[in-house]
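The next part holds the structures, each set out as structure tokens.
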Structure I
């Protein structure tokens with residue numbers, strides 16, 4: 001058994017240090033900017049304000065949002081000072097009764113969300129403080145922000161990159177990942193570090209290229225967290241116990257080859273044995289691996305008039321026990337080190353995006369194929385197919401988790417009118433992706449859709465879109481329609497109604513009304529130069545929400561939302 005060390009009381013010291021750093025950065029920025037040889041200050045601001053309106057008919061009534069908080073706010077102010085090869089940046093974050101970090105709870109806090117000092121010394125770039133970066137495609141390491149769903153995986157530490165030439169670099173870092181939902185402005189106690197290098201070779205008079213790269217990554221578990229892990233393992237039956245390791249090591253190699261109109265890439269990632277969670281959240285001792293490969297072909301200026309073209313893209317990915325987090329005690333989207341987006345097509349229409357397939361880090365195998373055919377100028381046909389299974393003995397031999405067929409045709413009929421039409425068919429394993437019990441059946445959908453855009457004037461346009469999702473599972477069938485008026489450059493208005501036209505209710509599994517339910521949205525936007533204001537009344541159905549390839553299950557929402565964004 002691992003003994004528990006005494007913990008130092010560092011929270012107060014960390015808070016004081018961060019406030020001191022923020023003050024110092026602010027003073028340095030404005031002192032330098034107003035000096036005789038001043039640099040340049042740029043930045044941006046974003047804020048959200050929500051009012052929660054109780055609506056039991058769609059299941060929007062859970063505390064604390066609809067009972068005590070009633071409203072919430074989030075804000076981010078980013079400032080950047082640049083002078084020659086020297087750069088200082090800082091971001092102030094605020095959360096008041098916010099459910100952005102966790103849709104089922106409330107969080108309040110404010111402070112320094114990001115700070116950075118960067119200096120370029122000839123071919124060497126040094127960064128101290130917070131930074132975002134990734135190795136390869138991000139499967140082994142990615143530090144990034146996705147503000148729309150409350151994700152911020154910045155690393156606080158030291159980062160260095162040396163450019164040996166324009167086509168050859170080496171970079172390395174060490175630090176700690178930014179805090180999770182309950183420790184938003186702190187850092188995790190785990191140490192992360194890594195090194196990555198890429199080299200590009202050009203040949204055949206520069207028409208072809210080969211990029212090769214490789215990475216090494218290490219994460220060290222803190223002693224208090226290891227103590228918790230060891231205690232849990234010791235509670236298991238004797239045959240299920242194992243000796244957890246403080247360190248996990250991950251390695252990858254990848255290349256991208258472009259020859260004429262073809263492009264091929266391959267990436268392999270491997271990590272050593274570590275304590276990780278299985279599907280039942282039990283700790284197991286497993287190594288992990290990911291293989292990801294793509295093959296693409298693109299050709300333009302085809303046909304007699306050279307106005308046709310075609311693009312083909314094929315993807316394959318296999319994940320086996322590749323759960324890479326700051327610790328196995330982090331759940332859901334907390335503490336992610338590896339970036340594993342859904343392999344499926346990212347949909348923009350509301351009903352087409354209702355059922356998504358988040359990557360299953362314990363194991364999955366999937367393919368996606370897409371063809372984009374420009375038949376002639378203004379006429380495009382898009383075909384897409386994706387399929388995801390659990391790991392099995394043969395290729396796609398395990399249980400099916402997800403499957404999508406998609407076809408879309410778009411045509412520009414004239415200078416002022418264009419349209420789209422298409423259909424989507426999905427198979428979706430609701431038990432796996434939403435954690436439903438076995439009484440919930442797999443979802444099968446067929447969703448035809450269409451869109452029309454008409455230019456009223458050179459600056460004003462009217463857009464209409466609709467979808468009809470047909471299914472006998474989950475909540476049943478829906479119709480969604482949007483009417484949008486754009487008055488460039490200042491105004492946009494939209495009215496949406498998503499109607500549960502053929503309701504299905506699982507006994508004891510939902511609090512949504514048995515009646516036909518309307519999910520209204522009324523939206524208005526005003527732009528002035530680089531500033532935008534939006535206001536919307538929203539009724540949102542419960543379901544999986546995906547942004548930037550990262551998905552999470554969100555409850556129903558009813559209420560008002562206001563946003564302000566600006567750049568300067």
Structure II
């Protein structure tokens with residue numbers, strides 16, 4: 001969609017229409033405020049997103065389906081952390097880019113929809129474990145208790161299925177999930193037997209997917225194209241089918257797609273006044289400016305930091321929010337660790353989305369390990385992804401032997417994998433590179449750094465746990481790779497605008513308000529101090545409900 005506003009002044013301008021921005025738009029419009037949402041991607045239909053097995057957000061060697069456009073959106077990346085300073089220019093579909101979908105509604109249009117609450121310990125990692133040398137591990141300036149009501153609100157408003165009765169991930173809750181868990185798959189039952197033999201607790205993976213009709217949308221049809229693709233039944237939930245339509249229905253929300261925000265604008269005293277943005281349409285680019293009482297940046301950890309750097313002025317020569325040199329640092333995503341197991345009989349029943357059973361047995365309380373991680377079975381893999389990523393090292397990729405392995409192993413293999421609690425590194429960072437610019441002439445993001453050694457140690461620990469689970473479940477052959485040294489960012493990117501109470505060590509306060517700018521907020525995973533041992537989107541949503549509600553209250557007082 002692309003709606004031309006009939007005015008240029010708003011109560012709030014929101015940069016980005018993903019989970020943070022979409023929820024903020026919905027709540028502000030509910031409160032009667034006039035809102036402009038700028039989204040650099042397009043509002044693609046189900047058919048436009050498509051089901052191309054070779055070009056999607058899950059495997060993008062030949063392109064992807066959720067944006068950004070391959071041409072005109074480069075980044076500069078340190079591909080090999082062992083060679084610091086050796087930079088490469090990469091396109092969005094190439095390795096090292098750390099892409100997050102640029103599309104109306106954000107990455108939730110094509111995500112797998114795992115909807116996890118962080119644990120209590122995830123908010124006080126430094127107090128629990130100390131601060132490893134060379135890390136920037138710290139406690140959050142808020143607790144799980146403060147966020148719990150907003151986790152519940154996010155689960156209800158967006159729509160999450162699960163089982164509180166069996167969920168033993170130690171994130172206590174006051175109520176049952178809004179919807180029951182999806183049915184157990186054959187892989188689920190196989191892994192559950194193995195976990196029971198080991199004495200491990202397991203439970204259905206919580207998902208932002210309709211297991212029954214909910215919010216006027218159909219139940220999941222359990223197809224085989226979930227993660228990486230759009231949902232054919234509109235039962236995969238995000239802001240695109242909840243809060244954003246609600247905002248638009250108020251007639252107070254203007255959404256402009258294909259709109260690239262160039263700068264957050266300030267006056268001579270440094271107070272935020274609005275944004276300047278560019279719109280590409282019909283082969284031409286037009287520049288626009290809109291003013292507002294408040295600006296919210298919800299562009300994802302990399303693009304949010306990039307915009308803040310590019311909004312530098314004489315008053316703020318190093319970028320907005322960069323008063324103490326913290327902006328762009330502590331970039332983290334998730335190291336993923338797991339293993340594959342081959343079984344004698346088929347364990348694949350083609351019932352989607354595939355991910356069905358999880359354990360958080362090892363998220364905390366592991367001797368000698370800082371944090372830990374979660375393990376689940378994986379989403380259904382397209383055949384080409386199985387061929388590309390899941391063959392043992394000694395199996396040929398071509399010829400008769402490859403075909404025979406594919407024919408035998410595809411339905412007999414279970415992949416157990418999950419994210420670990422990354423230990424933030426201040427040298428993992430986003431900067432801007434003035435020597436490389438996008439199609440609008442805006443300096444692009446420059447990514448550098450490597451995961452902390454403690455993250456690698458935790459990854460090895462979780463690799464062995466995955467192997468143990470598969471072995472106990474009856475796997476006759478197990479293989480996989482331990483995590484290696486690389487920059488952690490990707491779809492779970494977080495941390496570049498760290499929240500805190502001390503402006504000397506943080507970019508925003510606990511409500512996402514940028515220190516020194518009362519009317520500028522960051523509402524996305526950029527503010528995460530740590531990123532948990534789980535998919536972070538439900539935490540992004542909970543924080544958005546909390547912080548957008550606070551913004552609405554402030555706007556009412558102005």
Structure III
């Protein structure tokens with residue numbers, strides 16, 4: 001019997017987001033997390049990036065279960081696409097189960113998951129492996145690390161975590177259980193590296209609420225707070241803070257409502273009291289309201305982004321509004337966030353972000369907390385996960401400093417074979433990421449993303465060639481129309497049409513339709529390259545008048 005544990009990350013190792021890792025022994029495999037990632041703006045037409053769905057389909061008959069650590073989109077966003085081809089149960093905390101059900105109801109789903117709620121201490125069996133859930137704290141409720149019991153020993157997969165000494169939901173990081181695991185012996189620890197380069201300890205959420213409440217109390221006008229909708233208990237604490245300052249809260253943004261409803265269902269919470277209806281916001285005095293909204297990452301359809309563009313029906317930015325950005329900037333979003341902040345400032349708002357004041361606390365452990373996890377677990381082998389490569393290296397160096405002698409840095413597509421005594425990368429598997437261009441899902445080639453990117457950059461020229469064969473040369477007429485070609489005035493298009501007609505006319509009278517079309521396209525691309533340093537896409541139609 002094969003007793004080697006095989007670990008294959010398909011996302012989230014060497015990058016931020018799109019977390020998905022395969023664990024397998026023989027023919028018994030399980031998937032930990034199924035996340036997505038926002039696309040780079042250069043991926044024209046694509047909204048989200050997903051792991052290699054084709055590769056996952058190859059494991060269809062071997063995967064026993066999908067295990068979800070918590071409810072952030074970079075851990076659950078691809079579930080509906082994965083369960084479309086892998087008909088296996090999905091084990092997740094109750095909050096995650098409610099969240100997935102609500103999202104499917106609100107936004108639709110490609111396939112609905114077979115959801116099975118789990119709680120701390122619950123054990124799931126997957127063939128020769130079992131998985132125990134252990135409570136951790138993070139920026140979203142109901143988060144777990146995983147303890148995998150395998151033939152090579154105990155493996156701890158932390159998921160995303162921080163160590164908050166007094167979490168808002170009262171669900172504490174289970175220090176005692178991690179210490180107990182360390183006492184029993186841990187073969188391998190795979191740990192969140194997002195803040196591995198950041199010294200110290202992450203800011204507790206209660207300190208964040210205290211600072212924001214102080215600023216609400218001192219404000220003369222409206223206070224607008226932008227944060228992640230998933231930060232459920234921070235939202236509830238801010239509603240309470242607003243009430244202590246004599247203000248009512250107004251929640252704006254559909255995702256805020258979805259996350260709050262999921263929390264109410266999962267934790268049997270009462271609905272938030274005395275909220276201002278967003279459509280009635282204009283009737284409430286400025287000193288009597290706190291607006292809590294989406295848009296901390298300048299998402300184009302979010303409330304704050306639309307308000308900055310003067311495009312939101314209910315929230316109009318006015319002189320004197322105080323905007324608190326209670327969220328970190330996700331790498332890659334900086335330019336959009338700065339643009340939004342400038343728009344808000346032009347409309348009269350004063351913006352405060354987390355580099356100006358302690359109004360946000362990261363959900364990810366910083367170096368002191370990462371060190372505490374390593375000291376608690378005391379693994380034989382350490383593997384940093386969840387982070388860009390530089391973060392992984394920094395985390396690996398920390399583990400070495402703390403006395404871990406076997407440290408392995410891997411990336412997406414690295415197949416790590418783990419035995420009782422060794423851990424070796426045995427294969428580098430080429431991954432083909434998939435993309436969502438709703439409702440379409442496919443790889444870059446299937447969605448012709450490179451061609452669409454090029455068209456978006458260079459524009460399109462539509463060319464119609466009418467050609468009649470002469471005795472010595474062709475009689476040609478070319479008509480051109482352009483879309484998205486910079487500076488393509490009528491005079492330039494006329495010049496291009498004349499040049500292309502002359503180039504085609506000089507071909508041999510025996511030339512085929514295909515040769516005429518190739519000459520037409522080449523002539524136009526050459527012309528625009530010389531004139532504008534651009535080679536637009538050319539859509540051509542050739543009409544032979546003698547046909």
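Starting from the value 170: which structure in I, II, III was volume of the Cα convex hull per residue in Å³, for residues 268-403 alone calculated from?
Details: I: 134; II: 294; III: 170.
Label of the source structure: III.
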Quick one: helix-only ellipticity at 222 nm (-39500 (n - 2.57) for each DSSP H run of 4 or more, over all residues; to 500) came out at -6500 when computed from one of I, II, III, so which one is it? II
Please compute relative contact order in percent (Cα under 8 Å, 6 or more apart) for structures I, II, III and give me the label with the greatest value. II
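Where a number appears in this text, it was derived from the coordinates with a stated rule and is not lab data. Given the structure is predicted, the values throughout are model-derived calculations rather than measurements.
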